[in-house]
Every structure is written in structure tokens, then in C-alpha cells.
Structure I
Amino acid sequence: MTLLRAFHVCLVLAAASLSALELPDIPDPHGRAGMMAAVILDGDGREAILAAGGANFPGKPPWEGGTKVFHRDIFLCRRGADDRWTWRKVGELPAPNAYAAFCAGLDRKALIIAGGADADKHLDAVWKVTADGRCEKFAAPLPEPRAYAGFAEVNGALAVLGGSRSPDATAALGTLASLRLDKPQEGWRLSADEAAQARILPLFGAEETTLLWGGGCGLFAQGGKPARAYQSDLHHANSRLQGADFHGLPSPLAAPASPGVASGSGLFFVGGDDGSHYGKPPTDHPGQSRDILFIDLETREPKVVGQWPTPLATAPLLRLGPDLVTISGETRPGVRTPACSSWTIPAKFR
């Protein structure tokens, strides 16, 4: 083999090693926003994706008077002997739900879901969902109904920040609720109410000892109805970084694929809504962001490091091996995608 040919083969192999995971669409051609999902271990001890709920407009789009439908389905995506991934429905949630807080259980054998929303109200129940589609109460309800919150698993606890208590709320919740996953019987702990935590659809994530949140939207009353104020600030909770400020986001950002995925020295988020078309006709919306955002917890600087295959917001963001993965989501207001997309994390960010 010539040196040039060998070099070409090396390039091809390198490119192949960086190719992202291929996952099939969810079993709903309309796609869904606000699904809950986690990478779990199935009965064979292999990684699988458990996803549930979500909301969409299966009839007409909202600007034509379509009705938003909330779903109960529980789907499992497994890799077969041929290395192909397939989805199948394994059960149903006790009730329709979307936009809830979620994480994998500590043993990685279940999906934990807290709060969320249905077509009429926000929810407070906490459920444990297993790969065979079974659901059981996992803990006492949240201190109050809560949807559209920031959330992540933090040091063995599910932390839930902000959100709103009802569909017509004109103020966001300013508390952080946390539940120890190893002792759910102890119930939820609630922080003091703080203005900096009062937001819906924020960026939220944790890496070792650092808890990060920001962006999202504040809520206020406008003509007697809820209105949004898009944010670009970032905050942290970490004694090691006391007195150290994070750079703000490059622009306001809400509802990125979440929670933040820790890798290397920081956190990844995908897509989101920058608010620049808020209040305008949805038919004129160009689509949500495709930015892959990395917030470095050492330099405290956010930066765009890539582009996602599709515009995206309000989708679960997972890590499966070396890949970031999103499950369905919203491509622009009222429009969903059934696609499950992935992006291989470059070595320098691992």
C-alpha cells in the first residue's frame, strides 16, 4: 500500500470513528415536544433509551385552530443483535404528561418523572417507569405542581428549579426542589424563593460540584395573560467558585434540549429559542436554533461548538456512549419532528 493510500485509509477510518449514532424516529410521525427520557440499562444490562409522554398537534397546526394533545405512551429503544436500534411501545403513563422533570434512577433501571403538565393543569406526582412499561409512585408529590422547569440529577438527587405552577401563571416559581434518589421516602427539600431562580424553560445542569442555571424566560402579566421575558444571564452554585461570575449567554435562550450533559470541563446544551420571534405569527418563524452550546465551567465562558442536524427545542438531551442524543422535539412553534438525532462529542470535549 502506498503512503498516500495508507493516509487516505486513515482519514476514512477517523471519519468513521466520528460518525454519529443512527437512531430511528419515534413511533409517532407527528413528533412530540416535551418528552421525558433517560438512558437506562435493560434486562440484558445493555444501554437502552426509555422515553414517555410528550405533546403535539396531530390534527391542524395551532394557527389553524388545532388542539394540543398530551400523550401517555412509554417507548423503549433497544439495539438488536444486528446492531440496529428499534423503538416499540411498552406501556402507558397513568395519565398524559409532558414538560416534566426527569432523570434515570440511580441503578439506571428506571426513568423518574416529577411534575409536568396535561391539557388542563400542571402536575405534582412523581413516578418511576421501568423498561417493561410498569409505573409506580416513587415519592411524595412535589411541594406544588410544576412544569417547564430546569432539572438535572445532581449528586444523587433530582433537582428541579423554577417552572410554573399552572398554565395561566403570570410569575415563575423561584424555588429549587430536590429529592434524594436513594431515599425518596424523605420527600422533597425546598430552597428559599429567590428572584434569580424564577424562570421557565431555563438552561440547567450539573458537573461534579457545580450547579449551573440561566437563560429561560421570566413570566409577567400582559393584558391579564402570561407573557415571557427572555433571559441571557448565567448563575452557579459552587463554593469553589464563590465570587466568580459566568459570562452571559451570547443571546437570550430558552428551552434548549436539556438537561445539560456534562463532558470534559463543562456542559452541553442543544438548540433552543432565542425569543427574537416571540409574539410574531408562527407561520413566519424560521425555526429554532441548531447551535450546540458548550459552557466551560473552568473558563466560565459559553461558546457554540457545532450545529445540530435539525432546529430543535423542548427535547430531552441524553448521552449515549460518546454521542449526544435528542429525542423528538419542536422545530418551530407548533411543529415537531419525530427524528432522534445525534452528534459525536469531539475528543477535546470528553
Structure II
Amino acid sequence: MYAIILAGGVGTRLWPRSRENRPKQFSDITGSGLTMIQDTAERLEGVVDGQDLFVVTGAAYAELTAEQLPQMPVSHIILEPSGRNTAPAIGLACLHLRRQNPEAVMAILPADHVMLNSDRFRVALRRAADVAQKGFIVTLGIEPTFAHTGYGYIKRSELLSTSGDLPAYRVERFLEKPNRAAAEQFLADGDYYWNGGIFVSRVDTMLSEFARQTPTLYACLEQIDGALDTAAAQETLEMVWPKMPSISIDYAVMEGAQKMAVVPLKAGWNDVGSWDALETVLEHDEQGNSIARGEVLLLDSRQNIVYSDKRLVALISVNNLVVVDTGDTLLIGDKSNMQRVKEVVEMLRAQGRTELL
């Protein structure tokens, strides 16, 4: 099996640790000792060889990628001229992978997710690969643990097969982020999964779906493909890329795929989209405090999340805060309002404070 790791994006909601020169996928957000992209690659060990990893990212992160994933050939770092969403990024990677093996099975996964149980993830990934060999595009459906309104959902239909105790189902449909009542109904029903954006497919299956469902995007891919391995490759990529529709892989392929399957995944998954999400992946003390990184003293303080690169942080009689100290920047916020970090970033950008972005 091969793997395509999607490593674009800046991770604005994890500012000030995630910055334009070192976004969250190239940072150790959880205090594990590994950056998020390194953790993603390590999670694949035993299923995908280091020589079979591919990373799609921006040119600004080529050096970081090579430095953090030395087991991967530098030629497998695929550079997007600009961010055009996930469908163009995956399509571009498929062109490179097709040159090695058009019938290869590939796993497509974001670089910035956390998985607490890597063994379960690997079992589900192998199961998905078996189903993908039969011409299905397979998604790993995250078994929901509560009625989350911030994720899209996948509804399963009939059982395709079972291997060991792990089933595979046909996908009935993909659903947008629900309201609270709908999310609670999905949870109670038991036939719904969170859409974590992890897919497994043969390369030729994926490209066939691009050609069938998004002919404009596929025509751009064909132009790029015709110039690969020639002196005009980069020039052609830069010329064609801005014409590429900016569309997610869900809209471009998954929602209309002819053979779509889901394999359930229960492995402590979290997309760590904001600082408050760390609460679900970090250990807690007796007062519910979570320390991602750094030396922290806590007096009569509860339910806080703390990340500090260098300095000691002391908290006295405060609750439900997120404290992030990166040396040049200190962020303190109410845990229930951490989505507003994006507003801070927008204010700094408007003020021209690019050194802090």
C-alpha cells in the first residue's frame, strides 16, 4: 500500500503555535515529542513503507517535509503552486503514483490528526485496502462518541462483508454538519459515522471517478500529466493549476462515487482543529487540567488546558481557560470560545503584524 499525506493549510485556529512559517502539521501540538506529520507517518508503519509515502504540500514547506520525514524519498514531496482544496491535491498525487503503479492501493489522509490507538487504525486501514481492491473507494468512518455538530457524517447502508470482527458497509450518503437535534438522532440511530477525511482507493479507481464526475478538473490533470517528466513540467503545472476548480474531494468524488464503502474506526481519533480539542486527547489531572507542554503550577484551578514552550506557567483560582505561551506571544482564552482565535489572526493581519502570523 502507498499513502498520500495531505499537508497543506496553516491551522489558524491553533495560533500562536501554528504559524505560516511552521503550521500545525509541522509542530508538536500535543507534547508527544513528534510533530503531527511525523505522528501520521509513524502510525502507518507496518502497513506503508517509508519509501511509499507521498506528501502534498506547498513549496514553502518542502524543506520542513524533507527534514521531518527523512525516510521518504525527496522526489515524493509533491508541491502545489497554491492551495486549491483537497480534490486537486489528491488528483495531482494520483498522477505521480500512477507512474509507479496504476493499480496500487493508496491511503489518503490528513497530516494533522491524532489517533490514540494506532493498532486499531492499522487494522481498519488493512481492512479498507482489501475492500478497495474490489473497486470501491473506502472511507474510514469514525464511530461517534457524542452528538458533534462540527463534523460531516456518513450514513451506512447494507453490509458488504466482515473480516474478523470488522465489517464493511456500502455508503448510503454523506451529510453536511447537522444541527443539534439531527446530531443526537444520528448518534441514537447507530448507522452514522463522523467523516474524518480518510480514504482508501486504487489509483485507477480514483482517477476514473475524477474523469466521470469532474471532467473540468480531470482535463486539467491530463494537461499536467502530459508534461510530467519533461522540461516543461513545472511551467505547465503553474499555468494549469489556477484553472483547476477549487473543490473538496467530498464534493468532487465521494458524494457521487459509484462504489463507496465505509469501514468503522474506533481508535481515539481527533482532528485537533482548535486548542479546546486537546482536552479529548491529553491526560487530565484530578482537577481536569490538561498540560500539553511545559512546566505548570496549578493552585485551585480546574479544567484548564496549558501549552508553554519555555516559561513556567502558574495559574491561581482560574477555571476553563486555554493558556498558550510561545515565547513571543501569549494567548489566554475561555475554553468554550477558542474558535475565535481566527478573529485574533485576522486582526493581526489587518494591523500588518505579519511577524506574528
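Every number in this text was worked out from the coordinates using simple rules, so none of it is lab data. Note that the structure is a prediction, hence the values are computed from the model and not measured. Cβ atoms are built from the backbone, for glycine too; each structure is taken alone.
Here are some notes:
- Structure from which 2.2 was derived, distance in nm of label points 7 Å out along Cα→Cβ at positions 170 and 330, options I, II: I
- Origin of the derived value -1500 (helix-only ellipticity at 222 nm (-39500 (n - 2.57) for each DSSP H run of 4 or more, over all residues; to 500); candidates I, II): I
- Which of I, II yields 15 [relative contact order in percent (Cα under 8 Å, 6 or more apart), calculated]: I
- Structures I, II were shown, and mean count of other Cβ atoms within 10 Å over residues 82-89 at 20.2 was computed from II.
- semi-axes √(5λ) of the Cα gyration tensor in Å derived as 30, 24, 22 - corresponding label from I, II: I
- Structure (I, II) behind the derived value 26.2 of mean count of other Cβ atoms within 10 Å over residues 50-57: I
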